[in-house]
1. Where does the value 3.4 come from, among P, Q, when mean projected area of the Cα convex hull in nm², for residues 42-89 alone is the thing being computed?
2. Compare distance in nm of label points 7 Å out along Cα→Cβ at positions 178 and 202 across structures P, Q and report the one with the greatest value.
Structure P
């Protein structure tokens, strides 16, 4: 494991090792046990998309691990003024021990990995969000006791979250269903891979997708960069909401996850959100622990 660019690059063994280390680091943090495993190491964090959880969790994570993190806005870097990403990668590799980037194009993350000589972590692209899904898998394992055998149903846009949940879910032995409008399906190659490697379905019928699901998951209808489509998306996604009707067809002990921020009464009702707030905010906390595990695995090898 040299980089974390997308979950498709990881084996089940890689994922399990990350989750096990995350468990250990979470236990140690909660019990006041220092784990300065990255003392003297520096993470560069490139942000071309704004963030709450990604920035704070990576900064705190590096501090907990005894290292430091540099916030690098695209407004402050030459990469934001047209410097080729391959040159940025080679320069930053001389200064830093790893780079986390949160941007639009997956190709930019892949180019950093190709031309740099240090670990690259995908903090989010329009194609994938591997850090979030590692935290999701950790949360499912905590609440359900195991990941394998659960049914994960994602409701909403077939976006980066859907793409990464499909891959992570199938690799870890879950059934995965996606409920979305026909014009908003996940990546076609990912869906083809999922159909060939596990139990997978994508349908416009939300109740069919949610039937017997033990994990329900949703995301906002309009992600960053899609604000101009908000009115159209509100119309297109009407009915794609996790509510009491959807919960009624899911498993009786179904948990609900949301990568946040949440727009109550759009993709999820306030009632369902608050009933499952403990799970959702455990999930948010687990971004910290899962990412610390990734940092240790990548930087220390």
Structure Q
């Protein structure tokens, strides 16, 4: 009986989310695609503060859907997605609907992504969210090394996600690829590039203020204090830094958290399968993302 009730809940949840998300996708001007834990919330915090300073939108809100477009039509209607989180009908239609909208693809080293994703689900997500995404329900019983190497939801799945979306971006007439690592290294230049893609601009001092506002330390403090209205930046346990949405953000941090033999396995997989133009081969290569568009 309990299993039947759970199936019924999943069916209703899928239908409810489809009714909400599909119209949002159809109404969007811009689709932002990224795998979970690729820095999307940080990017939105940066852009949202630029819009706050230049367009007067609230400082404690993040750009989401048409919330800023309603206040200023110059700000595009946004559909931000991790793809695999979407209900099946939305996932099926997403590649076709993306073709008629601008596509911003945000990527991050998949080895850092998978380690961060593990910590997120071990400390922040609910059992139903894990079940919806095909992850282990009881994450406390899965160690990090097992999680990141699992072919169903570990690094192979993240690499497959990147392969698929890089191919879609290559064929897209209005696509921009942004690397998390480049945004960390050159935030002012990358922000200017992204704004230009959106048909917007901001003076250098505004970009500098946005970078300071969305710095790692600043966002962690804002998360601790509950500054933002959205639950996306609310600490689950203020006493546990690993439960924060803004956890580490370190480039190459996966090497600090995994045994050497697991690191070597992950490095081999990335070198063998992922397009080297992304710059994630081992050893790392220079960023050449402009070449894939």
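No value in this document is a laboratory result; all are computed from the given coordinates. None of the values given here were measured: they were computed from a predicted structure. Cβ atoms are built from the backbone, for glycine too; each structure is taken alone.
1. Working: P: 3.4; Q: 3.9.
Going through each structure in turn, the value belongs to P.
2. On the way: P: 0.3; Q: 1.0.
Once distance in nm of label points 7 Å out along Cα→Cβ at positions 178 and 202 is tallied for P, Q, the winner is Q.
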